[in-house]
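Quick heads-up: structures coming right below.
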Structure I
Amino acid sequence: MNPTNELIRQAQTGDAHAFALLYESVYKDLYRFAVYTLRHVQDAEDAVSETVTDAFAQIKSLREAGAFRSWIFRILSAKCNRRIRQYIQAPDELSDEISAPESDLGEQADVQRAFGTLSREDRLIVSMSVFAGYSSQEIGELLQMNPNTVRSRQSRALKKMAELLA
């Protein structure tokens, strides 16, 4: 049995330390996904925190140990989508300029600005693919879209970003 499977088995019996080790293996990707999806550091931190809490509470429902990474990203994706819907429903509460993580590198800021020009759904598709490693089939299932549509939207979104960065 591989170490990850053993950690999942232990976490499913309520072992918080085992779950913490599992979380340690994905936390950077979870945070990166949330920041690029939500474009707001505090909201990203909150979404990741809520995801971890829910994942620990629901770890017993994980049926296939090898699916841990995609399972926890699905939880995070749902949290991010909920927050985006809240943004849309309460636009007056947001400032005109949604903050992004501060960076000394101008290139990162340019990429974030280009990413921010994408529609909410295109940002989600690109984030799920690039940061979470989902396939177009998996993204299609999660977003209830045809995988071909996912691939074409991702391609157009990346081309748009490349043009803005050129």
Structure II
Amino acid sequence: MENRNIKKSFEPIVNENSKILILGSLPSDKSIVASEYYGNKTNQFWNIISLVFEKQQINFKNYNEKINFLEKHNIGLWDIYCLAERKGSLDTNIKNGKFNDIEGLLNRYTNIQTILVNGKKAEEAFKRYMKNENIYYKYNYVPSSSSANTKYTVLEKVDFWKNAIFK
């Protein structure tokens, strides 16, 4: 019998022009159903990233437009975990996570200059990844784009993200 609590990440969205890599933890259940990064309509990621780079909120018509936007701005996306147990979508429920080969990706895509870690749980996981692999990468933490993160408004999150990307 299949364990519905086993969640898998998507393939990375990255190419040889990518200069920024944004790492989340693991796709939400709604993202998995939609087969899209940040596919939960309440997640603020696409609003934040469009405000950071275009200074306006973009109403993307479809996922291909979102991917084209990322490519236009040399942004790559991936998750820290390739596989984990998680009941529901909360990062706090992640157990027994297996890491993606982030080091391999960074070695392959050498134009990546900036790593953003989206949320505290993703940051904690990224630190464990680096410790397990005995490596070090400079990265910038940004507040989670999840709408569950109510500590900051969308515009405050945009400011954090801008500072992390353009500082």
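Every number in this text was worked out from the coordinates using simple rules, so none of it is lab data. Note that this is a predicted model, so its numbers are computed, not measured. Cβ atoms are built from the backbone, for glycine too; each structure is taken alone.
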### Summary
With distance in nm of label points 7 Å out along Cα→Cβ at positions 27 and 43 computed for every candidate in I, II, 2.3 is reproduced by structure I
### Query
I, II: which one has mean count of other Cβ atoms within 10 Å over residues 75-82, as calculated, at 23.2?
II
## Note on the structure
Value -23000, calculated as helix-only ellipticity at 222 nm (-39500 (n - 2.57) for each DSSP H run of 4 or more, over all residues; to 500) from one of I, II, is from structure I
### Message
Going by relative contact order in percent (Cα under 8 Å, 6 or more apart), which of structures I, II comes out largest?
### Response
II
### Task
Identify the structure, out of I, II, from whose coordinates FRET efficiency 1/(1 + (r/R0)^6) of positions 35 and 147 (r between Cβ atoms, R0 = 25 Å, to 0.05) was calculated to give 0.45.
I
### Summary
Working back from 15.1, 49 (Rg and Dmax of the Cα atoms in Å, computed), options I, II, answer is structure II
### Task
Looking at distance in nm of label points 7 Å out along Cα→Cβ at positions 67 and 155, point out which structure of I, II has the largest value.
II
